[in-house]
Each structure stands twice: as structure tokens, then as C-alpha cells.
Structure P
Amino acid sequence: MTLTAPRRHMRRSAFTLLEVLVVVAIIVAMAGVASIYVFKYLDDSKKDAARSSCHTLATAVETFITKNDGPPEGNNLQLVRPYIRETGGDPFTDPWGRQYVLSIQDINGKPTVIVSTTAPDGESISNLKTK
């Protein structure tokens, strides 16, 4: 005669492959949604940095005009370097690696300094106030 011990209810101590795959799929989906917002935030921050640089460069050009009785020869932004506080990097290159463009236009009968660039999505960025 063989005596067998009564079977006890066994506790499960591991996850099944299906449970792990479901969790991984949920994490991947959440990361995909979050990355959309992160990339939009990064793009917006680059535009803000470019806008700020346009204002800084326009102020430097206006200082140059005041001290030298005229604009930089050939609208060369490099000539205003002495009027910019260096913070590292190239102050004449936008966040996308292109050079800022300087122009002086007559707006409302007054010469106005305009420093501008264009974002990769085509948005024009300058030191002029926008509505």
C-alpha cells in the first residue's frame, strides 16, 4: 500500500510569458505617446532659444550702430562680436546650425534692425514682436 501525501495548493511564484509580454507592450505604448510630447517640447525650446538669440543679436547690432554711426558693413553680424557677452558656442549660429540673417528695413518710416532665421518646419523666427 502506498500512502500519498495530500496535495497542497501550490502558490505561483513567477509570471507567465503572456503576462510579461502584455506589460512590455503597455510600456512601449506609453513610451511612444510620451516621446511625441518630449520631441515637441524640444522643438519648442529650440525655437525659444533662437528667438532669444535674435533679440540679443539685434540689441548688439543697435549698440554697434550707435557707437559706429552706422550699421555693420555688408550686414556682417561677425562685426558685432565685441557687443555680445560670450556664453559658449557660436552666437551667430541658430540651434539648427544655420547662420542668423541680418537686415535693416524701413518700418513705419524708421530703420529697424531685423535678425532672423527659419525653423525646420518653415516657421520664421526673428526679433520682431509677433501677435
Structure Q
Amino acid sequence: MRNLSLEEVLYIHELTIKKHGGSVGIKNLGLVESSLNSGIATFDGKDLYPSIEEKISMITYSFVKNHGFEDGNKRVGCLILLTLCHKNGLGIKPSQKELIDFGLGVACGGLDKDDIKNFIITQKSKYSGGI
């Protein structure tokens, strides 16, 4: 999987705050780094999240839930989802409403990692015209 660098994530956060407002700053850099690496975790030499959709789901979930930034965690999580899908050839194009509902659903606990994976798969099949 083609992941983002820490610098890219920090840049996404910076642009998000500049464009949409909110508090600038990192609350906990360790949480940001942990979120970034969560989807590529291994145990005993095996990927904990084998598919690209599972990897992206875990990373997105971690960014939304871990609150590594002072503000903009949901927005950054959604942008990271879109960016990772694009970088890895998963053509998804949710509407703004779908993306907002998705981000809020993850943040409030109504959507978990499996729901995120299913969101990616559904969006991917919708964009490609079917599986």
C-alpha cells in the first residue's frame, strides 16, 4: 500500500484549518504518527489488515478517533481516506453529504472500521459501475 508521509498528513491538516477554520496545532504527535501507521501494523510477520481497504479503514478510523490534532480531526480523517484511496487506485467519489455523514458517523461511534471498509467498497463499486 502507498501510505502518506507524516509531512503530507501535517500539510493536509494545515490546509484544512486554513480553508475551513479551527485551532491550529498538534495535540499529540505520537497519536498522529500512531494513526498514520495503524493500518500497516503487522504481527508475527503478517499484516493485521491484509487488504488495502482494511488498511485505509484503520488509518481513517484512527485519525478520526485518536484526536492527535487540536482541531479538524474528522475533516483530516476524511481527507486522508480520499487521498489514500486515490494514491492506491481506488476510485471513490462520495458526495459532500456522504462524506460529512460518514465523518460524523465515525466520530460519534456509529461507524466502525468494518463500516469504513464497506463505505470504500460501496463507493468503489458505485464509481466503477459495479464489481
Structure R
Amino acid sequence: MDPHKAFVEASLTPEAARQEKMDTLIGYILQVGVLLSLVLVAAGLLWTWLRTGRLELNYRITGMNLFEFVANEVRLAINGAVRPRLLVNLGIITLMLTPFVRVAASVVYFLAVLKNWKYTLFTTIVLAVLTYSLFLS
């Protein structure tokens, strides 16, 4: 462990140390979500290119909300329709759910760790708005 980092961590108050851990967790959630999305979309496009020689997928996803989109993809995967489009769609789903997971983690943190009812309420409202937006077509 870096001696400077150990000194900084030792000088933090318990609340500041918890906040730093939460900031690190939020950073990891966002980073993993974006990178996983990138890998899935790139793999799907590479697979498409290897099969067809083109980097395009011709399909429309308008007219359905995220949950319908996810249900449709899960249904196709269960029926054995594993194809490049599935990987691209999983990447899109991952990217769309990343901020949702980040806000959900914040609600848990504010409620369970900090026991800060005001922040929990505000963050829960943000989570409700995000959830509602995911149901919109």
C-alpha cells in the first residue's frame, strides 16, 4: 500500500472515510457499466462484421420501453436466437441501466450507512423518476 495513501486514509474522519469508499464504489459502478457496455457493443459489431463484412445492424427498437426491450431480448436468447444483435442490445441495456444502478446504490448508502433521511428521500425521488423514464417508450 502507498504510504501517502495510508496517511491520508488515517487522517480522515470515519464519516469522510465512508464517503470516500462510497465515491470509489460509485466510480467503479459507472466505470464497469460503461466498459462492459463498450465491450458488448464492440463484440456484437465485430461478430456482425465477421459474418456479413459490414458494421451495421438493420433493426428498429422504437415503440418499446426498456423493460419491453429487455424482455424481448431475454425471450429471444432463451429460444436460442443468440446473434450479434443480442450482444449489441445487451450493451445498450447495460449502458442504460448504469445510472439506475448508481442511484440505487446511493439510496442504499444514504439509508443504511449514513441514515440520512433527507438525502435518502431526494435520491429515492431521483430513482423514481429514472424508473418512470425507463417505462416510457
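Each value in this text was obtained by applying a stated rule to the coordinates, not by laboratory testing. On a predicted model such as this, the values are computed, not experimentally measured, just so you know.
Starting from the value 21: which structure in P, Q, R was relative contact order in percent (Cα under 8 Å, 6 or more apart) calculated from? The value was obtained from structure P.
Given -15000 as the derived value for helix-only ellipticity at 222 nm (-39500 (n - 2.57) for each DSSP H run of 4 or more, over all residues; to 500), which of the supplied structures P, Q, R does it correspond to? Before the final figure, lay out each step's value.
Details: P: -15000; Q: -20000; R: -26500.
Answer for the origin of the read-out: P.
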